[in-house]
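Engineer: Each structure below is given as structure tokens.
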Structure 1
């Protein structure tokens, strides 16, 4: 997945991530993480909580968006 993002310093940039297959273990880890975050910081809902896409972020921020698109094109050719 590649998409525009300005999370790092508010500058327009991008994010490159790889989807991963949801497993029982990942689901438990996510639920545990959310519970720990809420215990420490109080309620902290996010817009994606109900339809979370399990992924690994590969790169985010500090480069022009076009670089993320180029990297995505390369990553899509690799069988993982």
Structure 2
């Protein structure tokens, strides 16, 4: 799948208040700027982006970020085990 679609729509990334809390908890972040955190990670050349069904999966280092492919909502992010 063409990851350029996601990369050209990075400005559309957003999440819900519950998403902010979930991502902060899962990644142990001390910032409320989780959308910018995720956007920066996804934009790096090392990020491996794939699409499965309705979601984009973005793997960078030990972090996996899940983004809805239609609405560009960041659903969750977690550290790999």
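Throughout, read-outs are computed from the coordinates displayed, never taken from laboratory work. Everything numeric in this text was worked out from a predicted model, so none of it was measured.
Engineer: Work out which structure the value -12000 belongs to, where helix-only ellipticity at 222 nm (-39500 (n - 2.57) for each DSSP H run of 4 or more, over all residues; to 500) was derived from one of 1, 2.
Structural biologist: Structure of origin is 1.
Engineer: Where is percent of Cα pairs over 17 Å apart largest, in which of 1, 2?
Structural biologist: Largest calculated value belongs to 1.
Engineer: Taking 30 as the value of relative contact order in percent (Cα under 8 Å, 6 or more apart) derived from one of the structures shown (1, 2), identify that structure.
Structural biologist: Derived from 2, not from the others.
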